[in-house]
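Next up, some structures in structure tokens.
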Structure 1
Amino acid sequence: MAPICLFCFNRLEETKISVESLLQNVECKDTDLFVFCDGPRDENDLRSVKRVYQYVSSIVGFKSLRISKSNVNLGLATSITEGVTEILRSHSRVIVLEDDLILSTNFLFYMNAALDYYDSSDKVAVVSGYSIAIEGKMNRGDVYFHRRSQSWGWGTYAQYWNNEILTQNTRNSLMSQRLLSKLGKDCGLDMVRMIQASLDSKIDSWFVWWALYLNSLDLFTVYPYSSKVSNNGFSDEGTHCKSINALPIEFDVCNNKDFLFTDFREDDIVNRKVKYYYGYLHKFTYRVTLVFSRSGRMLLIRELRRRFNS
């Protein structure tokens with residue numbers, strides 16, 4: 001079983017929900033759990049960070065539990081890159097979770113089975129547990145492939161991980177017009193905008209540099225048609241997910257463990273569908289539909305308030 005890295009900060013309830021959903025996977029008893037707790041940004045975080053640490057210290061149900069506690073605030077990007085790097089020094093693969101994810105009861109089985117199946121692939125570098133809803137399966141299997149990577153419940157191999165994705169030298173090597181144009185064409189223009197936001201220190205993201213790095217090498221992520229992960233972090237307390245989540249998912253509630261994995265094959269129809277859902281047109285039309293319900297209008301008002309206050 002691949003070890004799990006769980007990254008936490010100051011959200012106790014979200015962390016509890018995530019861990020409790022993970023513990024519904026029977027494979028936990030054979031899995032090593034490594035928890036990384038980030039430190040407080042200021043005095044306002046002290047109490048909430050302490051409560052999260054106390055909770056994760058009480059977790060039972062795994063093969064082993066090891067907790068790494070930072071006394072200073074590293075930020076999400078540094079926390080994840082340093083934590084994943086540490087685990088991959090002694091393991092050949094890893095499953096990475098953040099504290100705002102709800103996991104299906106077959107999440108761990110799927111992740112380990114997929115990591116096993118694509119272990120020898122020279123095209124698949126990442127296994128994603130999360131997936132947007134792709135209407136109409138494009139092949140006979142349970143998975144599809146895309147150049148765009150994902151950060152909501154994923155796994156990778158030691159041979160593909162780059163522990164220097166946040167260094168200035170690595171960023172400089174990736175910041176060519178050719179690679180940025182390729183990223184926009186292959187993965188969506190929003191990825192290019194996130195790169196610029198990271199450069200402007202508007203977001204603390206490791207993911208966009210990891211995605212740019214993978215795309216520069218023409219490496220792919222394999223996704224399940226039925227998502228094993230739901231993101232519970234779209235709230236005011238979220239570090240990055242403060243906007244409306246417009247991404248449709250088909251969350252797996254069947255606990256099926258008979259997966260049909262297929263060998264790598266890129267599909268143009270899947271490529272177009274994935275880029276559409278991450279594009280402006282879908283996000284705009286989704287927000288238009290929210291106008292017609294009271295709860296939807298409340299979401300729009302809350303989003304507008306955040307933007308004016310930021």
Structure 2
Amino acid sequence: MLCEQDDSVESESGRMTTDLSAAEVELDRHVWDTPDVPEAVRLLLAADNEDDLLLARSELADGGSAAELASVWCAALTDPLHPLARRAVLELLSRTVSDQPRAQATAREAIWPLYAELFAGSDDAGRVLDAIEPDRDRYHHLRAKAGQTTLPLAELERHDWTQLKACATNASRVPAAVHQLLAGNVDDADDELEDYLIVQGNVMPAGVSLVPVIAAALTVQESAPPRWPTINLLLQLMTIDLDARHIEPGSVEDRARAAAREAIWLLYGDLCHGESEWADDILTVIDPDRERYRFFRARAESAGRELSALAAKRLGS
């Protein structure tokens with residue numbers, strides 16, 4: 001079932017806020033050739049039975065741009081869907097990216113939701129990743145680890161932290177701190193990782209390797225790790241407080257932001273129905289598609305979701 005219903009709750013500020021469906025927002029962002037496409041997409045996303053799925057898929061057979069549909073399917077991976085609808089989304093995404101370069105580029109912004117689906121047992125997610133993943137070593141490592149451990153731990157062990165630079169030493173303490181974070185011991189882990197990897201507002205090289213670990217942790221739906229401190233740590237690794245400084249191409253900060261772009265759809269999911277203020281802060285810096293960012297932010301604002309004052313300042317509002 002989609003989120004964009006009467007899911008109004010009172011926020012911490014006392015305002016009424018509504019959860020949104022990221023897929024619905026992305027669907028509304030595009031202009032479709034015929035009204036049949038958005039109607040069929042909505043039917044598929046809301047489907048909880050095979051008859052509705054068959055009807056939706058028959059109406060989608062010949063309609064819609066591959067890249068635009070791929071972006072809707074990527075957004076849908078962050079929404080709560082019925083298992084039948086989720087399987088259909090992954091199958092359609094798999095077919096869409098098989099020979100469509102623009103759709104493949106779109107799907108790369110959903111690398112971590114796709115790996116989460118792979119770890120949940122989806123063969124279609126594996127096919128999508130095989131088609132789009134530029135880091136073949138990561139793909140083979142994580143595919144081999146699926147079913148053996150969790151996604152964040154699999155990504156954590158992919159790196160040799162003793163060879164990565166942190167504050168005044170190597171990053172050998174990072175794995176223990178991440179284990180604490182994943183176990184829910186947030187305060188100690190968060191403080192240690194920030195002190196260890198961010199020095200006087202500068203991210204240490206090991207911080208670049210931590211970004212995908214944190215992105216992988218954001219795919220975990222259980223209560224541990226708590227979501228807002230985890231996403232806040234990702235925010236700190238973006239060095240967003242240094243807006244005025246030019247980010248040199250290839251610098252540590254530039255590479256950290258590039259790594260975070262693989263979690264763009266996870267962050268749009270948070271903007272729509274999660275930690276919206278933190279997600280807004282990151283998206284305003286990392287999303288190169290400014291039209292998309294402004295569209296999603298406007299919808300989130302209309303729904304009363306908590307947004308970042310710093311992000312609003314950056315937009316000049």
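All of the numbers you see were taken from the coordinates with simple rules; none came from a lab. Everything numeric in this text was worked out from a predicted model, so none of it was measured. Cβ atoms are built from the backbone, for glycine too; each structure is taken alone.
One table, with the values for the structure above:
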read-out: Value -12000, calculated as helix-only ellipticity at 222 nm (-39500 (n - 2.57) for each DSSP H run of 4 or more, over all residues; to 500), assigned to which of 1, 2; value: 1
read-out: Distance in nm of label points 7 Å out along Cα→Cβ at positions 24 and 200 from the coordinates reads 4.0; which among 1, 2; value: 1
read-out: Origin of the value 3.9, where distance in nm of label points 7 Å out along Cα→Cβ at positions 40 and 112 was derived from one of 1, 2; value: 1
read-out: At a computed 2.6 (distance in nm of label points 7 Å out along Cα→Cβ at positions 232 and 272), which of 1, 2; value: 2
read-out: Structure from which 17 was derived, relative contact order in percent (Cα under 8 Å, 6 or more apart), options 1, 2; value: 2
